[in-house]
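These are the structures, in structure tokens.
Laboratory data are not the source of any read-out in this text; all were calculated from the coordinates shown. Remember, predicted model here, so these are calculated numbers, not experimental data. Cβ atoms are built from the backbone, for glycine too; each structure is taken alone.
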Structure 1
């Protein structure tokens, strides 16, 4: 199957995360010694949001065959996504457990190693791939340092955050990160997932995976409302935010309720100079998968997009190799041809300015700064 429009861009694919042993060459001597001598290299560093044994984490037909020779990191993405769908680009979102470490210095060092690994093993090996910058988001200073270190490599197109963290992302303590992203033309990517330092629901810890999964949409609403209420888009008018694996069928109700409440309490947030709906249409985009709409009623999806009042909000994504129910149907029924064209190409180029740039060279510029984060 190929997507029907040339130049299509997949805005959410997930390469298999390397074992810690594969990251050791990208760490400085201090951290290689620490990780090996403390046997940290034996730990899986898998985020609980995407446990390897969960059916949602990988489609059965995308699992490597037993006994299959070891593949290079981009091979599965190349075979199952880029070549199969005939794509121009795919953006790799590296979901690594380093972001959940309590040791800020170690988290920063491993995030840097993941970014350098991605540059060499993914981007150097497959020119159609682009990537997100992984940062230890709980430490603004170290995150800012990593953004500045990696930003010269134009193949990195956004900075990656999780939907569930320690505080809403719009807080002004995070504004230096937004300033750096605006300066470098990097989008802010907010992906489903959690560091699980706090319960993933406001009522406490759930018992089952289904509760955590469904609760993700509430976390995205919180983050979006935080960005609006804190005035992030007024302060950084060039900033683009992409909600990844958030779904979007909840958005019409969210915008209606937010706009209704805002009109009644505008003196509390005088910096909001136009309606929340306008702010979202100008600054926020949503990846296609997962599509929370019934397949048997394509008119429901069409009505949802009509309620959004814009066909600029959606970005095409396969969510490879996660399994979000659509299987082979990479484009759900109910989308008009003009909407499909914008979603496959134009909206992504608008959300990610760097996709329109031709990177010079290839390898990331600047060296690792891990020495400066040794405690």
Structure 2
């Protein structure tokens, strides 16, 4: 099953787990979708919203040396409500937030306009994280499911690949081009075009021949952006044919896989559709061996689910491949019902109905409140009769 999360401006080279490893990570596209999941709640301390003023919040953060979370939510935005009432209320998320100073900001109020401008909040929902000295640590835009937000929270609390981390790396070593490109991407994601252009100009000046990994990533991002508009993928194929570095090959094939899927959905002629179906399945096979271990669970789920969704056009070898990928995804993320559901569907697609029923019942055990799993169980049982 697809994991659905809407995230604004998911960059091609975002180094956070949520950007790079979760379902339907449409790198370089305006919107990223990831199938939402629920896992059994774990007991833990609940966080409490800070009740004082914003100035008092910053004073308390300095005094206690604690990271601050500013939650910009709008009661007129459906994804804000879903984030507030679903994800932020989830016990595991609340336990992870317990160590932060959390401050709710009404994104609709005129009184918060200056605060939104100060932290370049373009739309809601948005989660802005501040260092204890009130400097920007990181920012997340859009809706996140509990599992994806937990990954991001742990990264941000550890100060990995954040604005703070990347700027510190650049201060320590001005020729850290990878840090410069990652910072540029993050600046662009929050609408800081001037900051993005500054870092890109610095990168080009320090690597005029474009031989560094950072320069290649920048070129790949440009190719992806252009291909997303025209669906002309030949430049991306030339890029992966000429590249040898595994990380860049992963990013390149990931882009091709996503865009072949986009081209498949856009095709209206049978011959053209069949061509993109074949290229889509081939891109998945090329991508899978390159997926980093930490991304196998969610990205493996994506690959398997998309093949299952297009099973009408898939050969038996494609379905067997999807099953192999789904099994690896469940081994990496055994407690995520959506991932287990994908395995159940792939098993059912190859005629292993009894095993499929076992796994869909496991989804019900993990997430008994979700009606999708019972509907799937009924579907499988009816089809088996």
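See the values below:
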| quantity | calculated |
| --- | --- |
| Which of 1, 2 yields 15.2 [mean count of other Cβ atoms within 10 Å over residues 74-81, calculated] | 2 |
| If semi-axes √(5λ) of the Cα gyration tensor in Å is computed and equals 35, 29, 17, the structure in 1, 2 | 2 |
| Per distance in nm of label points 7 Å out along Cα→Cβ at positions 186 and 250, the highest-valued of structures 1, 2 | 1 |
| helix-only ellipticity at 222 nm (-39500 (n - 2.57) for each DSSP H run of 4 or more, over all residues; to 500) derived as -9000 - corresponding label from 1, 2 | 1 |
| With relative contact order in percent (Cα under 8 Å, 6 or more apart) derived as 16, matching label from 1, 2 | 2 |
